[in-house]
Structure 1
Amino acid sequence: VGNLIPVYLEILADFETPLSAYRKIRPDGEAFLCESVEGGEHLSRYSFVGCNPRGIIRQ
């Protein structure tokens, strides 16, 4: 892993959905959106958006 330094920003987004925020900030390259869900139905507290990943897993 070497000198890997995680960079993050926590924001209050009362008027955004995770998907609308992702669509606004995604780059032209690879990006991802991971949402936490409770019980398979209700969105939980956090969503994670990332871009330019170090690796990609494809099916």
Structure 2
Amino acid sequence: MKRVYDKPKTPYRRILERDDVDPANKRKLKAIYDELNPFELKRRIDDKLAKLVSLTQRKGAA
């Protein structure tokens, strides 16, 4: 028996391909997706992680 799988897709692509999702919601999702910048997201995550580390180090020193 050979298993057949769908081609890999992101959740974003899967939603866009669904017929039961409202087109207005698809447009909103696309607008958000188009604004995403992976480098900016990484920078923001790194900044927040650094802040968390700083907070834990201050609490440990107190």
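Any read-out appearing in this document is the output of simple, stated calculations on the displayed coordinates, not a laboratory observation. Just so you know, these numbers come straight off a predicted model, no measurement behind them.
So Cα extents along the principal axes in Å, computed for just one structure, reads 36, 25, 23; which one of 1, 2 is that?
On the way: 1: 36, 25, 23; 2: 59, 40, 20.
Only one of 1, 2 returns 36, 25, 23 for Cα extents along the principal axes in Å, namely 1.
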ask   = The value -23000 for helix-only ellipticity at 222 nm (-39500 (n - 2.57) for each DSSP H run of 4 or more, over all residues; to 500) was derived from one model only; which of 1, 2 is it?
value = 2
